[in-house]
Structure P
Amino acid sequence: MKILLHGINYSPELTGIGKYSGEMARWLVEQGHDVRVVTAPPYYPQWQVGQGFSALRFNVAKEAGVTVIRCPLYVPAKPTAIKRLLHLASFSLTSACAVLAQLMWKPELVILVVPTLFCAPQALLLAKLSGAKSVVHIQDFEVDALFGLSLAKGEGLKRFAFAAERLILRAFDHVSTISSGMLKLALHKGVDKENLHFFPNWSETVRFHGVQRSSELLLGLGVDPAKRVLLYSGNIGEKQGLEMVIEAAERLASRAEWVFLIVGEGAGKQRLLDMTMQRGLGNVVFAPLQPYDDLPVLLASADCHLVIQKRGAADAVLPSKLTNILAVGGHALITADPDTSLGLLCAEHPGVACLVEPESVDALVEGIEAVLALPVPNSIAAGYAREFLDKDSILTRFLAEV
């Protein structure tokens, strides 16, 4: 089958949506499908185009059997609400040419990965003209996140944005998303139940099973291996509210045997570095994103995994890092309300992770103390991952459904 995958994030991005889109495209090729990808040059989470790529020109290359068409776009060094919108709109504009050029190829399945809905018109038009099935796969509900995190304001703008989103979602043959809470949100937005599919992010569970803590890796990151490690790994942006981690570190500064390790990049990193320096905290260590090959060992070397989100993002955005944390048997400390997808996961599978109130430093500190009292590894989390998060099983089921 000829499959076109359209989305702004793609490999070799190491975190978030790009990682999963890249793995999906390569898996589809391994199953014998002809796959093309229309995407952008890698830029996330650093908000800087990767070395060897250009934000100014188109590029076509064969990557692991996938034909990858990269389109120019505007990448702001310091993203604000307006700059983010310009960033997304610029990719939609340039990628429209690349998407519609695939009409001669005649794809049989067109998959749009959201964000961004700005790209929906060209994806829908290509599907209609070529007679292909259309799928929109929602990794983030970007409109909800935009208003829930107060990145955009105004009742008139809000009503227009949600109305446009509703029309776009209903125009696709299939709508998929990554959590039970996001499925409910899609239904609330008017998506027909029979067109809605559960397509969660996955883990390569075999790679993460039975991995041991590495003193060598911790030393390389500047961490004393004898200490208990509280790890945050991933994007350092606006959705997480990671200032709470620095405040928690300040409160726990007397616990010399504990260290906070923050691994990642993003628009908010400098702010966290400044907070740490201003408060003279010696129990916080920053490190750059690690290669994907080292990820299992990195996760296995932590005693507590911090899965931090602001309240407004809880069901609009699901942290992709959680799948691999569970697969390695890690103890995840999640900040979310009980009625969110993450809250329901913890309620339905007791012991899989620890849930605490979001945007509360008191709750975060109490949660850290509770998690560090638990035995390592977390066998409940590892068992859940093996049963529900296996990559081959998830992708096989999704392709059969659409």
Structure Q
Amino acid sequence: MEYDFDDTERSFQAMLRRYACERLLPDYARWDRGERLPRERIRELGELGVLGIRVATEYGGSEGACMLAGIAAEEIGRGDFNFTLFLQLALIAADLIGRHGTPELRAQVLPGLARGERLVAFGLTEAGAGSDAAALRTRATRDGECYVIDGEKCSISLAGVADDCIVFARVDGAPGVQGIGAFAVPLTAPGVTREVYHSVGERLSERGSLRFAHVRIPAAYRLGAGSGFVQAMEAFDYNRAIIALACIGAAQQSLDETVEYTKQRQTFGKPLALREGVAFQIAEHAARLAGARHLAYHALWLRDQGRPHTREAAMAKWLGPKSAIEAIHACLVLHGWSGYDESLPFGQRLRDVIGLEIGDGTPEIMKGVIAREIYGREFTSLR
């Protein structure tokens, strides 16, 4: 494994770090306080080539490596953690629609996705089927040249703003994992309603519920003829490493800010940085973030090599958010009373990162996946 970025990757990293710190970071708190994000801000990510990393060149993307997507997540996370959700969902949609969609569907969705003009949500979770995704109850019933979708999806990122949603549904009542199909559903279709939650964090994402009442879509909008559950798990695998890097980016920015603060802030005639109780905390969190970062990039490198990466991605998804939350919390406390004030970003970062400690699999599920990969499927209760 190559342990350094090449020239293209370093240039991409530097460009996105400038963008994140100069363009995203100053506005980070605006969207948390209720102001709605203008769509042109999302199109900026398209112009930078971020949203088309996994889109084929014929549809306006770059067909980039997963490593590039990881770099994008980490650097954007430094400026506004929530903007990484636009990246994550674009990556998932590009892979699922690009690999399993009809030529008509690919041409309809992917160019707009790459430009940041079309947002696609990922509709798997339900009230009774979160980590146990195979227990979902949303139904897709074949009716001639159409499917009719009925059900409700919960805790869906971009529920309030997405143009389309990849909806996972049980096809014609078929039982088990193999009975699940994936469908690209336009959210302007009759019978679709939305509800946006009042979330603790990640408010920019307008997370919420999507309800489908006899929503009719063309049969050609089904993504492949195989198991949608398998497609969902393929998407989860490497996105878990992307999530880890987004969290690490927010935490690393917090550490960098705290290093500068502790150089300047004096107590009893000395900078805080000269006190081991402070400097050693920074050292410990820097080491933990470095380890989590290497693990996440290793998972993405394995994906780019076409090698198994389920265990490494689950490890990254467990360790990355955990390490990030602990580091951000320490930074907040090291700033004292000012760190607890909304004028500084630590409280918002903490709330935002906790959301993706849960999303795409809780810490307990990640440990279950890791144990399954170590012991084998005969020693697990996970599907």
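None of the figures in this text is laboratory data; all of them are computed from the coordinates on show. None of these values were measured; they are calculated from a predicted model. Cβ atoms are built from the backbone, for glycine too; each structure is taken alone.
Worth a mention:
- Structure (P, Q) behind the derived value -16500 of helix-only ellipticity at 222 nm (-39500 (n - 2.57) for each DSSP H run of 4 or more, over all residues; to 500): Q
- Mean count of other Cβ atoms within 10 Å over residues 73-80 from the coordinates reads 14.6; which among P, Q: P
- Distance in nm of label points 7 Å out along Cα→Cβ at positions 169 and 265 from the coordinates reads 3.3; which among P, Q: P
- Given 5.5 for distance in nm of label points 7 Å out along Cα→Cβ at positions 25 and 145, calculated: source structure among P, Q: Q
- Structures P, Q were shown, and mean count of other Cβ atoms within 10 Å over residues 57-64 at 11.4 was computed from P.
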